[in-house]
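Next up, some structures in structure tokens.
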Structure 1
Amino acid sequence: MRKFWYYLISIITAPGVVVHELSHLFFCFFSRVKVHSVKFFQFGQLAGYVYHDEPQHFYQAFLISFGPFIINSGVALFLFSQLRAPYELIQLVYLWLAVVIGLHAIPSTGDAKSLFTTANRKVWRNPVILISYPIILVLYILNLLKRLRIDILFVGLLFWLGRFYL
């Protein structure tokens, strides 16, 4: 029975994983970092991935790692802003997509690790990178807090912003 719930939740939240990986892919193309392979969704510990070359510049690594935060948050905000009474089926689809896309906005531990590795390699050539370490630490903390479902609070914040300020 546990596997049933795992597969059901994975399928329901799959659009969030797809947008998360598309965000990485978009910023790889945007920053001209070569992509080797992409998996938008799969069952297992790693729900999706984008394997790419190591970025030559820190800003590239930063954009690629933070891509899901930027794009998933923006898409969720847009979808939340489209909710209008009277609520019809399309409104429920917008709500579902906004929630599952917003749930996958926080970059993963793998994204934080990749950014940390790049920062360590580049900091000696560009000491300004030092200011990124607190941001990387926040990513690790957010991933720890995801176990306490902080991502649901984040989606609530996006809902509030999208409904009342857009």
Structure 2
Amino acid sequence: MKTVPIERYLRTSYRPEREYVDGEIVKRNCGELDHSGMMGELIFFFGSREKTWNLHVFPILRMQVSDTRIRVPDICVYTAKPEEQVPRSPPFICIEILAPEDRLMRMQQKIDDYLKFGVPHVWVINPIDQRAWACTKDGNAEIRDGVLRTENPLLEVPLKKIFDEL
């Protein structure tokens, strides 16, 4: 596979958006009803609380997580609005919504990139079987009580309510 300089990637628009990993342009899985619906519900959930929780919510935002990698989470949540068009500072939460084509190894690589970048909370949600995982530097855990949570600040997302809206 031919490698592409990062500057060229940053000057190019892709539809749908793609990621940049060590010189390669990488396709993201998205666009199906379950994926899109879950993304919309979460954006609405966080967006309606932006002022109360002092958050900034961005769907499909390029983030430079290392010198050779740009990741594009489905949703990222910042506690302070980034100043750069392609942020080089980690958000508070990265959310990835699984599509049927997603593979565990590729998703774990993304989770590892986010955590190495300094993202304290990475959430992975499967809208099809209504499961979710919270990933932190301390490890990954499936959410069993139906609520995704963060600390400092404490934020809670009731998954049942989100899933019921789909």
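Read the figures in this text as sums done on the coordinates, not as results from a lab. Remember, it's a predicted structure, so these values are computed and weren't measured experimentally. Cβ atoms are built from the backbone, for glycine too; each structure is taken alone.
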On distance in nm of label points 7 Å out along Cα→Cβ at positions 116 and 140, which of the structures labelled 1, 2 is highest? 2
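Using helix-only ellipticity at 222 nm (-39500 (n - 2.57) for each DSSP H run of 4 or more, over all residues; to 500) as the calculated read-out, with -7500 as its value, let me know the right label among 1, 2.
The read-out comes from structure 2.
From which structure (1, 2) was distance in nm of label points 7 Å out along Cα→Cβ at positions 12 and 36 calculated, if the value obtained is 2.5?
Numbers: 1: 3.6; 2: 2.5.
The read-out comes from structure 2.
Taking mean count of other Cβ atoms within 10 Å over residues 100-107 from the coordinates of each of 1, 2, which one would give 24.4? Present the calculation step by step, with values, prior to reporting the outcome.
Numbers: 1: 24.4; 2: 11.9.
The structure behind it is 1.
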I have 24 for relative contact order in percent (Cα under 8 Å, 6 or more apart), calculated from one of the structures 1, 2. Which structure is it? 1
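Given that Kirkwood radius over Cα pairs in Å, derived from a single structure, equals 16.8, which label among 1, 2 identifies that structure? Please report the intermediate quantities before stating the final value.
Working: 1: 16.8; 2: 16.3.
Computing Kirkwood radius over Cα pairs in Å on every structure in 1, 2 gives 16.8 only for 1.
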